[in-house]
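Derivation of every value follows stated rules applied to the coordinates shown; laboratory data play no part. All values derive from a computational prediction rather than experimental measurement. Cβ atoms are built from the backbone, for glycine too; each structure is taken alone.
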Structure I
Amino acid sequence: MIRTLKMNFVLLATAMCVSLTPGKLAEGLLGDLLGLGFSGRCFSGQCYGQEIADQWGHWRGPTGNGTSATAKPPKEFSQTKGLKWKVPIAGQGSGSPVVWDQRVWVTSAVPSGSGKELEFRVYCMDRQTGKTLWEQTAVRAKPHEGTHETNGFASASACTDGSMVYASFGSRGVYAYTVDGELVWSRDFGDMQIRNGFGEGSSPTIAGDLLIVPWDHEGPSMLFAVDKKTGKTVWETKRDEPTCWATPLIASDRLGNMQVIMNGQTAARGYDLKTGKELWRCGGQTQRPCASAVAQDGVAYVASGFRGSYIGAFDLAGRGDLASSKSVVWSQTKDTPDVASPLLSSGRLFYYKEKTGLLTCVEAKTGKTLYSASRVPGVSRTYASAVAANGCVYLSDRGGSIVVIEDSGTLKVISSNDVGEGVDATPALAGRDLFVRGEKHLFCFSEAN
């Protein structure tokens with residue numbers, strides 16, 4: 001009952017956000033809601049209740065930008081310092097952990113006894129102890145095609161709204177569970193044909209009553225919006241795009257009109273959240289994009305960096321083809337990210353050059369470079385995206401090093417930390433905890449009270 005009331009308050013706050021004036025769409029407090037003492041925050045043009053702001057229900061956090069406004073995770077940690085718990089995760093997966101209240105979820109693809117099939121599993125852990133509260137095998141199947149040597153078959157991150165948790169295994173289907181592990185619905189969208197057999201990895205995104213499911217591949221590409229309670233299709237939109245590993249971002253223009261922002265090799269695009277209608281597009285992205293968009297104050301930032309380099313800042317009020325229009329606020333064609341997504345924090349964009357650890361920081365509003373392709377000691381190979389909280393940015397190296405730098409326009413290293421195994425998944429930040437999905441384990445590092 002309490003959870004239902006909280007979620008109703010959150011939905012009401014979200015609805016109120018659409019009618020707010022542009023000045024109130026900036027990050028800040030909503031104040032008391034209908035005299036109920038319910039406070040909320042606006043991120044990326046979306047308003048969230050305090051409950052959501054304190055969670056990490058999506059692989060890019062409550063803002064969609066890789067940040068938490070309330071978390072205070074440790075700045076220094078190791079296998080002997082600040083380690084709250086460490087638990088093994090069977091199988092292979094690079095999906096990020098998601099966190100809500102006292103529960104943490106991850107997914108994995110676990111070899112079955114036959115050796116030919118995989119069990120696609122969802123795990124739920126107790127936040128305080130790491131103890132497995134439940135695990136479910138969503139499906140047992142033999143993948144219809146291979147994957148890249150650095151990728152597995154459970155690369156998409158789950159997402160949760162505190163009432164349900166959604167796990168996508170791509171061609172093996174999307175599964176919706178209650179937070180207590182009861183299967184509510186599942187959908188099979190067919191088999192994807194991924195470029196060069198590199199494997200799948202785009203994650204679904206919750207948007208109010210909808211679950212947005214990306215489906216870009218070498219066959220007919222689509223963007224689906226399904227009812228998150230039933231799994232039934234609300235709308236679907238064809239996309240003239242080949243394989244893309246980006247995850248949808250939900251954002252709004254300065255008038256509160258909600259959009260789904262998607263990267264793409266042909267073009268970056270914005271779609272109307274209610275109908276799926278394409279609102280705008282802009283070419284310039286590079287081949288087979290992986291990086292997901294970030295957004296704030298009615299502007300979306302979309303980047304790619306494989307066999308080329310491009311990042312653009314797009315005014316979400318623009319319509320049609322934005323190329324060469326004033327709706328392209330600024331763009332750059334060097335040092336942009338490939339696999340990892342940009343981080344948008346404190347009015348600044350942080351992103352790597354390609355898959356290296358060379359870090360660039362620019363002003364989000366103007367594109368002015370604060371520092372460019374700078375080497376960060378301990379970070380050289382990157383798949384995980386940077387995340388930020390409490391004045392710190394966390395940078396993960398594939399070898400297991402996590403370097404903490406100052407969230408500022410000057411590159412200043414605070415600490416260098418080693419978790420002891422490879423890290424491809426983006427960390428999660430909630431409360432005083434830092435959750436890291438390693439190659440073999442799930443770690444929880446915590447700042448002492």
Structure II
Amino acid sequence: MEIQSYLNRDYPCACGRVHQTDLKDVIIEAGANQRIGSLVKSYGIDCVLLVGDVNTYPVAGYAVESSLKSEGIDVIRHIYSKRELVPDETAITALLSAVTPNISFMVTVGSGTLNDISKYVCSKKKIDYLIAATAPSMDGYASTVAPIIENDMKVTYEAKVAKAIVGDLDVLKNAPKDMINAGVGDILGKYTCLCDWRLANIINDEYYCRTIADIVDESIRTVTDNIDGVARREEEAIRHIMEALILSGIAMSYAGNSRPASGSEHHLSHYWEMMFLQQHRKALLHGTKVGIATVIVDEIYQSLRHRRIDFNAALDKAFAFDEKKWETLMEEVYGPAAAGVIELEKSIHKNSPVNVGRRIKKAEENWRQITTMIDEYLPKPQKIEAILREIGAPYTYEQVGIDHQMYENSIRWAKELRNRYGLLQMLFDLNLIDESWEF
């Protein structure tokens with residue numbers, strides 16, 4: 001289905017909900033940035049805040065600015081000077097200050113970090129924005145969430161989806177190769193996140209929509225069916241990646257949260273990101289981490305199919321949970337971010353004996369359904385690894401400088417970052433987190 005068919009309409013669904021997205025326009029074509037001025041003019045806008053950084057502005061900012069000015073639109077620039085921009089309090093405060101009362105629309109030139117900062121700020125300021133994508137690197141372009149670094153912890157906020165997404169293929173196909181590969185990695189992560197979503201439906205009776213899942217499945221096929229052209233930067237292959245990333249974002253809009261596109265593989269990614277920040281190390285691209293984490297999560301899922309689970313021992317372990325010892329451990333594992341993790345647990349009690357015990361019983365009752373789900377929906381991890389190899393992307397945690405201790409801690413404790421049930425929480429519930437998950 002074409003992306004346009006999901007826009008500017010209500011979609012009454014068999015799940016009982018009416019789905020919709022606030023995304024109005026999507027343009028993905030060669031020379032698309034030249035159309036931004038007329039598109040913004042059609043919204044009745046005569047002044048914009050144009051946002052970019054020292055990386056993105058030379059690549060596409062001048063062309064976007066020229067297009068806007070050709071339509072008589074006043075342009076006020078806000079260009080970040082940092083080459084390694086982080087979506088933290090400092091970056092957000094700077095942009096909030098730049099949105100003066102005469103600004104009612106923002107045009108952002110960039111990808112993941114700039115999109116998240118802009119989305120968050122526009123939500124706070126209650127203004128619309130357009131994103132001129134500079135790389136097909138992540139699926140947040142059309143999502144309704146903004147991941148922000150706050151007090152050394154990754155926090156996801158509900159946020160305003162872009163009014164329009166413009167992807168100029170002349171720019172996208174010439175993006176850094178690792179950013180293109182990151183987009184593929186982010187899409188491959190949908191295999192395991194959909195499995196997590198189905199698992200949450202089985203164990204927690206969480207809302208699940210087959211129509212939304214089918215949209216995400218379509219985004220995966222769009223990329224994997226055209227993977228041959230990615231390494232050669234073929235325009236059609238790059239277009240398919242960008243379309244898949246937008247479809248994935250629309251799925252999140254339809255669901256009202258990030259569940260259809262983010263699962264245990266994203267929790268691992270977020271944990272690694274936080275640890276790199278605390279160690280003052282250069283950040284890894286989000287999709288790069290997600291691709292590697294997807295191989296790991298798939299491996300663990302596959303191993304569970306053949307494992308004999310001692311549900312009674314898991315119950316005994318659950319009722320021996322010591323919250324004070326757990327808090328001390330979180331302080332060791334999370335360092336300065338531990339306070340947020342502990343606060344989350346105190347508010348939702350996902351590790352409490354009662355909640356864990358209930359989930360264990362549900363897992364035991366539905367174990368055959370769970371293993372059947374793994375067989376039916378997950379490819380073998382070798383397939384995902386082979387795709388990453390083909391495009392020249394890393395596929396093991398060692399390749400990107402994650403040491404064994406960080407890896408083990410992430411398998412055991414990355415789940416504490418979110419109130420979201422999935423594979424990692426199931427490992428905790430079933431007393432399997434201390435197992436060796438090396439493959």
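Please compute mean count of other Cβ atoms within 10 Å over residues 260-267 for structures I, II and give me the label with the greatest value.
Values: I: 23.6; II: 29.9.
The maximum falls on structure II.
FRET efficiency 1/(1 + (r/R0)^6) of positions 180 and 236 (r between Cβ atoms, R0 = 25 Å, to 0.05) computed as 0.25: which structure among I, II? Walk me through the numbers before you get to the answer.
Numbers: I: 0.25; II: 1.00.
That value comes from structure I.
Where does the value 5.2 come from, among I, II, when distance in nm of label points 7 Å out along Cα→Cβ at positions 76 and 396 is the thing being computed? Numbers along the way, then the final one.
Values: I: 2.3; II: 5.2.
Attributed to the structure labelled II.
Where is distance in nm of label points 7 Å out along Cα→Cβ at positions 268 and 420 largest, in which of I, II? Mind dumping the intermediate values first?
Details: I: 4.1; II: 1.5.
Top value of distance in nm of label points 7 Å out along Cα→Cβ at positions 268 and 420 goes to structure I.
Supply the structure label, taken from I, II, corresponding to P(r) over Cα pairs in 10 Å bins from 0, in percent, for residues 132-363 alone with the calculated value 7, 27, 35, 21, 8, 1.
Values: I: 8, 33, 36, 20, 3, 0; II: 7, 27, 35, 21, 8, 1.
Structure II accounts for this read-out.
One of I, II was used to compute semi-axes √(5λ) of the Cα gyration tensor in Å, and the result was 28, 25, 25. Which label is that? If you can, show how the numbers build up before the last one.
Working: I: 28, 25, 25; II: 37, 23, 21.
Here the read-out was taken from I.
Hey, Rg and Dmax of the Cα atoms in Å, for residues 100-211 alone derived from one of I, II reads 16.1, 50; which structure? Before the final figure, lay out the partial values.
Numbers: I: 14.1, 41; II: 16.1, 50.
Of the options listed, only II reproduces it.
Taking helix-only ellipticity at 222 nm (-39500 (n - 2.57) for each DSSP H run of 4 or more, over all residues; to 500) from the coordinates of each of I, II, which one would give -16000? Write down the numbers at each step before the final one.
Details: I: -1500; II: -16000.
Structure of origin is II.
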